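Right after this note come the structures.
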Structure P
Amino acid sequence: MAAVSVPYAEALFSVARKTGKIEEFKNELWMICHIIKTDSKFRHFLTHPEIPKETKKNVIKQSFARKISQEMLNFIFFVIDKSRQDSLQEIFSEYSNLYRKYKERRFAKVYTVVPLTDEEKHELKEKLDELFDIDAVIENILEPAIIGGMMIRMGFQVIDGTIRSELDRIKATIF
């Protein structure tokens, strides 16, 4: 059953990212799942095979139209059309996993003199992911003052492998 829920959760998460409603969709889906979980009559109504899909969609619309976004309403209608409403809890679980992974992303500003190639960005991302156990998002910023090498900033963390910083360290030891 969980394998069926993955594409639904991924599709919903994709729409959430495009519309900027990641948190909103998570909360709305949680609310719907909570009601299904705690209200046995509603759960029975929604999952009963002999109740027409249109009837279910009309009840959902009347019950939730002012409480959830139109996108979520359309998603629930789609799930009902595909007879997957019994998978809503699993869809929510998968969506929550995607949400958690998204929140664990760390943005890394990488300062270099010349632009990084796609291959270099990919290799750097893999190393940062492994080193810090994160999902790094690389932003390459050109900074001629560093002379060469690179400096990586992730929040308050700085990894400075620039020629400028090395020259400054040498200068400090000499003088």
Structure Q
Amino acid sequence: MSTPNGSAVLFVERQWLPGWALALLLAMPLFVAAPLLLSAAPGIDAAERASLHLAIAAVVAVDGLVLLLVGSMRTRVDPRGVLVTFGLPGWIRFRFEREEIRAADARHYRPFREFGGWGIRGVGAKRALNMRGSEGVELAVHRRGRDGTVMIGSQRSRELELALRLLEIPPFEGRSLDPV
């Protein structure tokens, strides 16, 4: 596999929202539709029925937007570095150039305890980009004159770590991690 500029892609992974989150998104219109089902009862006029239809349409539109914009996470490693995108179009992007990455290790982590949950988390020196699970690869990065860490969640963390080793990114030194 290669990129548009011809460089080799070393790793690609797409993760989707967990099943429970997808089920919740798909069930939301049903929760809004319940009052509509009751609209057959006497006393509900056409205006109320129309507003319920509008509410259902709004929930379906928001669900679709959520799935489109943040329903998936794609991680790609190529000779230039790591690119993490969210959503099907990949409009939400995080790029870590090879020269910015100082170290990388696959490890178990606790999304809620360490980062407050899944998604795009953290500010400043400690960040997380994750979709599901409790495995990932932690990067030590140096960008814009500052050091920090970024946890990239992955269901294939060992393969992601191996791809980073092919870029000659070393493991963390002198650190005791909870390895995968």
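For the structures shown (P, Q), distance in nm of label points 7 Å out along Cα→Cβ at positions 27 and 107 is largest in Q. Structures P, Q were shown, and FRET efficiency 1/(1 + (r/R0)^6) of positions 59 and 75 (r between Cβ atoms, R0 = 30 Å, to 0.05) at 1.00 was computed from P.
A value of 18.5 was computed for Kirkwood radius over Cα pairs in Å; which of P, Q is the source structure? Traced to structure Q. Could you tell me which structure in P, Q was used to calculate helix-only ellipticity at 222 nm (-39500 (n - 2.57) for each DSSP H run of 4 or more, over all residues; to 500) as -10000? Value -10000 for helix-only ellipticity at 222 nm (-39500 (n - 2.57) for each DSSP H run of 4 or more, over all residues; to 500) corresponds to Q out of P, Q. Quick check on the output: 0.7 is distance in nm of label points 7 Å out along Cα→Cβ at positions 11 and 163, derived from one of P, Q. Which one produced it? Only structure Q yields this read-out.
When FRET efficiency 1/(1 + (r/R0)^6) of positions 91 and 115 (r between Cβ atoms, R0 = 41 Å, to 0.05) is calculated for each of structures P, Q, structure Q comes out greatest.
Quick note: the coordinates plus some simple rules give every number you see, no bench work behind them. Because the structure is a prediction, the values reported are computed rather than measured. Cβ atoms are built from the backbone, for glycine too; each structure is taken alone.
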